[in-house]
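What follows is calculated from the coordinates using simple rules that are stated; it is not laboratory data. What you are looking at is a predicted structure, and each value in this text was computed from that prediction instead of being measured. Cβ atoms are built from the backbone, for glycine too; each structure is taken alone.
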Structure I
Amino acid sequence: MTDRAPQPVDRQLPTEEARDLLALVREIADREIRPAAAEQEEAGEFPRELFGLLSESGLLGLPYSSEYGGGDQPYEVYLQVLEELAAARLTVGLGVSVHSLACHGLAGFGAEEQRKEYLPAMLGGGLLGAYCLSEPASGSDAASLTTKAVRDGDDWILTGTKAWITHGGVADFYTVLARTGGEGPRGISAFLVPGDAPGLSAAPPEKKMGMKGSPTAQVHLDGVRVSDGRRLGEEGQGFTLALGALDSGRLGIAACAIGIAQAALDEALTYAAGRSQFGRPIADFQGLRFMLADMAVKIEAGRALYLSAARLRDAGLPFSRQAAMAKLFCTDAAMSVTTDAVQVLGGYGYTADFPAERLMREAKVLQIVEGTNQIQRVVIARHLAGPESR
């Protein structure tokens, strides 16, 4: 059974251009993404051609400057695009978010010559990116990563293994964080590595409980040689680059989470209106109506939270704490709302004939990626109470 068309969301968009953009995204979602989402996810199909279409439509570079092929859109608009895409299929929405994350280092820290050389193809040339920070023994403690980059004349030789890489094995380029100096965050630098670089390979994709169509794999770097012209920022600046990217990326995850939650609420509303018991639609029963109301409140609160953080970012103001709050709240809300949607559908919610069970499985990963929700609480507490005394 295919996913149902979503209920319209009343959005406050800043410009007529933004309204037209959202209309285009909804058209693409309804025509190209939603109809085959369930079938392709079950089969584990990665929609590579679809990302080509999104690139042609200008949707892979929305928050970046048009000088380099981007869309000049504020984060407030870009995140609502992600929400729409994720509501249709999380593999697509999260894929766009990861691609944007992979472009962040070059756009924010690259030299002008690097931006002119590489960004246009990354933002609108059909390329797809991946972001390589985590390692098998370095997840939440990212500053302890061990992948090394050793200087060899005008080149760098990268050796190590990255883990949990979205688009691992299918990406055209990888933003890789590697150790160029001593221990700790100050010894880390960032590099832009071509997907076809000799010595770069990917392990078979992980077998996941959800998002089966999105390849997540280890990426091996076995003496990968890149020129110094592909180093992003200064030596030792990589961890600063990574943290800045993650702040923005967490907002992308928050928006995707609300997209998943909205899709689940839409499914629950449609089912509750059409399913009759005891001579009337189950949507008439107060217990279920209260459940639907609570689901809607969590979605609206999450949407307001991620948009508030996005507006701070667009204004050039600090937003790290708000990004962590948005990621934490929105992903927890998505888990709660999708679980309730399965409950509303009863036995049908537990079957693959309806998308509720898939949405519930997909929501879980959003509480883990780009910093677990426990790490988000650490980040928030540090902003509130300062670093731990030790």
Structure II
Amino acid sequence: MDPRLDALSTDPSNQIFGILFFPDRIYHQAYLNATRSPRYRYNVTDVRSYYEVMCLKGSVFLDGEFYANFVRIEYRGSRLTEATRVKNRFLRNGCAAWLKLIDKSGNSAQTADDRPLVLHYDAWVNAFQAEIWDRLEPPDSARHDASVLALMGRDNEITRITQFLPLLNDVGSIAKAELAFREESRQWAFGNLIQKDDLAWDNDFGRTHQHPVRPYVPSAPDNTVQDMNYLLDFQRGWYRQANDVTPVLYRNAMMLADQNGGYTNPDASSNNIISMRWLFQRELGGSMIFFHEVTIPPGKVEGNHQHVGSEELYYIVHGQGIAYLRVGDDPALGDENDNAYKTVKREVFGLGEQAFKELPVKPGSIIYTKSGGMHGIRNPPQNTEPLKFVAFLYHSA
């Protein structure tokens, strides 16, 4: 962080904005691996995080002179801890990472299947971590400090991976990092080798993203890209026009067909098609999954559904329609016997019927659903204009 921001963040007139512009986030610069010796200094030029994953890049100086470029990976590991525990095993003090680096020209390199990046648990940062340097050999005029030399080598906290050297040579050009994490191949503490197809993985919840390969074919499987990893994007800004983003069509959104090919939900039919413009997806940091614009034509509906472990916010920008919140999710709307808003029975995606409050929406209306909540939205057939809203969805757990 630029030291000039320290004064700004502590100025009383700016403290009201502190959580927005000056979050209390340290890059762990004082706890990077080589800082155990005062002879080494890091220049962290950029950092990106997503959920429990962090990637730092920059340079290392030895005795005041530039020495090497580096990329550092930090991973909190709670998701992998769960996945490993399901298999009756423990993560303990290490895990492995598949890593792919991509530069601004599209050149890329990745770890080999038989040699992942090994991460070591570090109590200083409460995360698994490793650093990739583009050199480990000491300069002719100096020797490594013994405390840092002990960390260097294959599969150590400070390592060198040959295929990344061309990218690390110009560390500022590294534009993206893709990562997935797994348990180590040998089980603690007996050393048993775990079969490859039984290894526990954290691949960002089986991450996918939507891409308009065949956007005008409703629910075409080609439009769903299987990523199976985390993406950390080092781009610093975007300027886009929503209308320049090709919408993708979806049939019977959040509604199930019955065994006879019909639909149990009276609003559902083979003609129930809505469109979504996926404005931002993997570019987002934090726990954000997507920010998109949804268009519902007159007579169409996005079916009622429940969120578990995620939250979603709808903000209406055009048209009028009816939104649904399950009775009790917003206590201010009253119970089933309260007539301020009509109570109706609606089918919930995969869960049967539930009681909902029927809520009129127009530009400026907001529907916000926390984990465990249920919502849906429709554009009544008597309307003449499409109903449009933007939606933010993110992991909440």
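Which one of I, II has helix-only ellipticity at 222 nm (-39500 (n - 2.57) for each DSSP H run of 4 or more, over all residues; to 500), as calculated from the coordinates, equal to -1500? It was calculated from structure II. Work out which structure the value 0.65 belongs to, where FRET efficiency 1/(1 + (r/R0)^6) of positions 201 and 249 (r between Cβ atoms, R0 = 35 Å, to 0.05) was derived from one of I, II. So the calculation was done on II.
Which of I, II yields 5.6 for distance in nm of label points 7 Å out along Cα→Cβ at positions 241 and 289, as computed?
Working: I: 5.6; II: 3.1.
Attributed to the structure labelled I.
semi-axes √(5λ) of the Cα gyration tensor in Å, for residues 129-184 alone computed as 19, 16, 7: which structure among I, II? The read-out comes from structure I. Consider the structures I, II: one of them gives 29 for percent of Cα pairs over 41 Å apart as calculated from the coordinates. Say which. The structure behind it is II. The maximum of FRET efficiency 1/(1 + (r/R0)^6) of positions 193 and 377 (r between Cβ atoms, R0 = 41 Å, to 0.05) over structures I, II, that is, the highest value, falls on I. Looking across I, II, the calculation of distance in nm of label points 7 Å out along Cα→Cβ at positions 153 and 321 that yields 5.1 traces back to I. Source structure of the calculated read-out (relative contact order in percent (Cα under 8 Å, 6 or more apart), 16) within I, II: I.
Taking FRET efficiency 1/(1 + (r/R0)^6) of positions 217 and 297 (r between Cβ atoms, R0 = 35 Å, to 0.05) as the criterion, the top structure among I, II is II, with the largest value.
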